[in-house]
Structure P
């Protein structure tokens, strides 16, 4: 059964998305959406990553709310930095953050976090996954930023995935 339907939730989601995008429940759309939902996961199964094991769901939930808080605060900080840019230029910088996190799923989550939070851009990851190059819009103290980044995001992700 797993061979014919490798990702049932994905199949149903693709079918529903097809119907939603076409705004139609005609027989053709129902049939084509079902066909798409059945065949796409089979064709792309080799591209799917190994399943992630979330070891501490409570830490994941806590991290979710922490990132949400940081998104709001960072939006306000970036807006303030843009508004005061005519008087004081933001101190943009590239910083190298040494990483202890090496799990692929954890690094993917960390990249999403960096992308979601305004003012930070994931620029490069070393081939051995030991250093992250991050661009920061307005950097105050580099050492303090690195410590905040590691304690707030990297350590919880290590608890969740490693």
Structure Q
């Protein structure tokens, strides 16, 4: 099992790295070359850079991810592609599921249509410590569940 981060705008990269270290897992951070960094990461963290362009990181993640992996993303479209393969969570501390993904995609489409018609829509609220804590708790629980599944196999 690996942890993947859709890294372009993720505020929880360090949280993922901390939990991966605790459980002895590897982390794949996939991001556009626009977000290139010289920051050094531990050996269990790999940075994968993709060319500029819409959805390039998404395509790379889809090609790299395997059954049983966990993905962190705020992209509803990417989450919908990954759900049949792996578990997906949002950085604010909730899990994408087959039950909620259709509503999330419909809401995104509706907001897009409103913006095209000239209406303003609200953006996300600032990322809070409560959201960070909810994310960490959910990710840790997911890791434990997935590790337990692998031990039974």
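Read the figures in this text as sums done on the coordinates, not as results from a lab. None of these values were measured; they are calculated from a predicted model. Cβ atoms are built from the backbone, for glycine too; each structure is taken alone.
Assorted remarks:
- Given 1.6 for distance in nm of label points 7 Å out along Cα→Cβ at positions 51 and 75, calculated: source structure among P, Q: Q
- Identity of the structure behind 0.05 (criterion: FRET efficiency 1/(1 + (r/R0)^6) of positions 27 and 139 (r between Cβ atoms, R0 = 35 Å, to 0.05), calculated), options P, Q: P
- At a computed 0.60 (FRET efficiency 1/(1 + (r/R0)^6) of positions 11 and 43 (r between Cβ atoms, R0 = 25 Å, to 0.05)), which of P, Q: Q
- Of the structures P, Q, the one that 39, 22, 14 was derived from, the read-out being semi-axes √(5λ) of the Cα gyration tensor in Å: P
- For 1.6 (distance in nm of label points 7 Å out along Cα→Cβ at positions 3 and 35, calculated) the corresponding structure among P, Q: Q
- At a computed 3.8 (distance in nm of label points 7 Å out along Cα→Cβ at positions 83 and 131), which of P, Q: P
- Source structure (of P, Q) for helix-only ellipticity at 222 nm (-39500 (n - 2.57) for each DSSP H run of 4 or more, over all residues; to 500), computed value -17500: P
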